[in-house]
Structure 1
Amino acid sequence: MRSFLFTPADNAKKLERAMTSGADAVIVDLEDSIAPDGKARARESAVAFLKEAVATTPRPYLLVRVNGLQTGLTDADLDAIAIARPDAVMLPKAEGGASVIHTDAKLAVREAINGIPDGHIKILPLATETAAALFLTGTFAGASARLMALTWGAEDLSAELGAHANRDARGRWLDPYRLARVLCLAGAASAQVPAIDTVYVDFRNADGFRRECEDACRDGFLGKMAIHPSQVPIINEVFTPSAEAIAHAQAVVDAFAAKPGAGVVGIGGVMYDRPHLVRAEQLLGRVRS
């Protein structure tokens, strides 16, 4: 999956639009986009939407961003939405593997109560939204078979750090958030799950958004979250391997296959070693899946 589009759970028109946006995944948001006194109504809206949406074919992957474990609202969220069988929950302010284990247990109970196969609902943690979380990004490995990917966030983190900004005048991440980004990428690699890049809030700045998508793709992220439907086509374009990239990857794989046991091969006057082979196989695997 390349594109993950956030949509407020209490806005039926936006939810309907999200389903036809071209996004690979739609995130029904019960957290930041919902005021405290609107949580109960938003849960009802989310369930009504999900019950209809999950039966649609074809359809995007459907996630629900619940409220974080620290809020005391997670149980009410899960009680409400489990019956609608979302594909996954997004866990905000996750603090390492322990938070995933905790959420796994909560989901297992709801699945059993609602006759849902064990493990059906996956977990996508937001892994860097608190200061404590930064020290725990290496603990997601092995936490749960439900772990589907890792992503990161900068807005809540900047508030906790007391920062006045998280980007410089050119729109580039400042050092604390560059660190958070790298830790998410490394944590995902350690857990052997995809890393998904965070949102770009200046949604009218298409050039800046494209540049950030290209940087993320270059560094190893496999997708990006969106806050507006207009961002989805750019994400899908940038994170879809080009024909040239696929052909090059296949050439690397073929060159090593032609020389079993070789540690290095040459293609067009350039030397490629085993890490290049691993990257080529990963790219081809994504294309085939």
Structure 2
Amino acid sequence: MTTPSPASASTPRTRAPHVAHSPLLLVHDSWVEAIRHLRAMPRSPELLVYAAVQPLMFVILFVYVFGGAIVVPGYDDYRQFLIPGIFAQTVVFNSAFTGVGLAEDLTKGLVDRLRSLPIHQASVLIGRTLSDAVRNVLTFVVMIGVALLVGFRFEGTLPGALAATGLLLAFSYAFSWIQAWVGLSVKTVEAANSGGFIWMFPLTFVSSAFVDPASMPGWLQPVAENNPFTTLTNAARALYNGRDAGSDPWIALAWAVGITVVFAVIASRKFAATSRR
């Protein structure tokens, strides 16, 4: 009988360094992480409820309270102008779940347990952002139903509507990486919740989401017009309404890709630095 050597008996089994960086391993581990978060979703149905209630509130407030007082040049029906802006705002706001979820996992020590497993470390962040992207799709389906109930209509082509929806979800995924960095940078869930939302309010309101930037004070108009959220909203609005979107869809896509790449790198480095503590 062969007796294992002391070295082999005492050395823990780990993946080889070259395997740990395998793209296939990254895809597999990210998928497993995403499924883990999605399976936990039914145990917290209130999160989906809150995510759906927020756009309902904005629709009711702006359509039925302010809609009669807001006139947008080129739009006879304010709902056709407003609803794409609410779509954009809601999917971007929903990205905050990423930061809050990561902060909660850090507080509970779950991230430390994941680090002890022989998995690709980047999969922790990728799996989280992918699961939140799926949750965003579910919320978006509810939003479409509400929009149709209040009188919004897709006046453009089906490919145009699909392209607009894809842009909105791509922007939301990009912002999830910003929120991942926020969640890793704070020490409490409460701080992640506050830090994740506070900067998104000026980003979404100082834009073309709810009013024409031309109606804003002169000094604020350039800020609103050059806001990447304005580009996203204008692109989605034009595509949903069957109007000429110009170069806005491509610029919005470039913003989404750029934000994703930059903050994926920043968040990953922050995660690595946090794991050395």
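None of the figures in this text is laboratory data; all of them are computed from the coordinates on show. This one's a predicted model, so the numbers in the text were calculated from it and none came from an experiment. Cβ atoms are built from the backbone, for glycine too; each structure is taken alone.
Can you tell which of 1, 2 yields 19.9, 65 when Rg and Dmax of the Cα atoms in Å is derived from it? Derived from 1, not from the others. Have a look at 1, 2 and say which one yields -22500 for helix-only ellipticity at 222 nm (-39500 (n - 2.57) for each DSSP H run of 4 or more, over all residues; to 500), as calculated. Here the read-out was taken from 2. Which of 1, 2 yields -0.71, -0.79 for log10 I(q)/I(0) by the Debye sum over Cα atoms at q = 0.15, 0.16 Å⁻¹, for residues 59-194 alone, as computed? Matching structure: 1.
Using mean count of other Cβ atoms within 10 Å over residues 99-106 as the calculated read-out, with 19.4 as its value, let me know the right label among 1, 2. This figure was derived from 1.
For volume of the Cα convex hull per residue in Å³, for residues 139-186 alone, the calculated result is 90, so let me know which of 1, 2 that is. For volume of the Cα convex hull per residue in Å³, for residues 139-186 alone, the value 90 is produced by structure 1.
I have 15 for relative contact order in percent (Cα under 8 Å, 6 or more apart), calculated from one of the structures 1, 2. Which structure is it? Computing relative contact order in percent (Cα under 8 Å, 6 or more apart) on every structure in 1, 2 gives 15 only for 1.
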